[in-house]
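Rule-based calculations on the coordinates, nothing more; no lab input. Here the structure is a predicted model, which means the values were calculated and not measured. Cβ atoms are built from the backbone, for glycine too; each structure is taken alone.
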Structure 1
Amino acid sequence: MTVAITPASASDARELAAILIDWASETPWMPDVYPPAETEALFARLIATRTVWVARHGERPLGFVAVDGGGYVDALYLRDGSRGSGLGARLLDRAKAHAPGGLALRTFRQAEAARRFYLRAGFAEIEGSEGSENDAGLPDIRLEWRR
């Protein structure tokens, strides 16, 4: 399967929101934080204010990464069926290539596969919170990658 990584456009907001909504609905410990319409609006703002790359097979988004101007990864999610394929690493590599100083992010403590993924990608766990740093109110870990 040929997958291209391209910049997101405003018309991607609905499908990128659906990837996050699907992930949350598949994850038993994840609370329902935003209704779908609010999630779509959030993605429209992300696309307008962040650098967002989308992994696509044809026109279909399979995943995305969103990074602010300071190297903070706001989100990296893949559609079910695309996880474990190396696509997340490709998206993260794209973000790394455009981050002169490095990258930082937070991931939920319960997201053990995500934590292992970031550690394999060269990130180091820096600190944790009991949920004050995210909208879900769940314990999380800050990770950083430096050149």
Structure 2
Amino acid sequence: MLTINDQISIADWELSESFVRSSGPGGQNVNKVSTAVELRFEAERSPHLTASVKARLKKLAGRRWTLEGAIIIQADETRSQARNRELAAERLVEMIRAALIAPKRRIATKPTYGSQLRRVAAKVQRGEVKAMRGKVGDEE
């Protein structure tokens, strides 16, 4: 059981872990011990998340979202399997918490009268600068 907040907690059947050999330094240990963790969360089938949260989660997950609707998180930072499991779970919880926050809708506003005047004045001045360019004619 993975707790996201007071209302949402993820059941064990939605999560599955697999352990693979980690890349990077570690000497002979890296060839013997499977310390890297691959955490799989069945997000699309989860009854605890609403459709809007799932849509935001899919956008946040990016390439980690599979065609079956699962999120795969890999953790291989430490040489400890237990610590890598904790890191993967923390990342999943952070991602779901970020997806729970609905973005604020933008309210369209009109430009102020002063900003309109400043914009036009800047355009006029820029036009004058460009008008000064060009070939210099003979003045007789």
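Below, the figures for the structure above:
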{"read-out": "Ranking 1, 2 by mean projected area of the Cα convex hull in nm², for residues 13-76 alone, the structure that comes out highest", "value": "2"}
{"read-out": "Among 1, 2, structure where distance in nm of label points 7 Å out along Cα→Cβ at positions 21 and 109 as derived comes to 3.1", "value": "1"}
{"read-out": "Winner on distance in nm of label points 7 Å out along Cα→Cβ at positions 29 and 45 once structures 1, 2 are ranked, highest first", "value": "2"}
{"read-out": "Structure (1, 2) behind the derived value -10000 of helix-only ellipticity at 222 nm (-39500 (n - 2.57) for each DSSP H run of 4 or more, over all residues; to 500)", "value": "1"}
{"read-out": "Winner on FRET efficiency 1/(1 + (r/R0)^6) of positions 37 and 69 (r between Cβ atoms, R0 = 30 Å, to 0.05) once structures 1, 2 are ranked, highest first", "value": "2"}
{"read-out": "Winner on percent of Cα pairs over 27 Å apart once structures 1, 2 are ranked, highest first", "value": "2"}
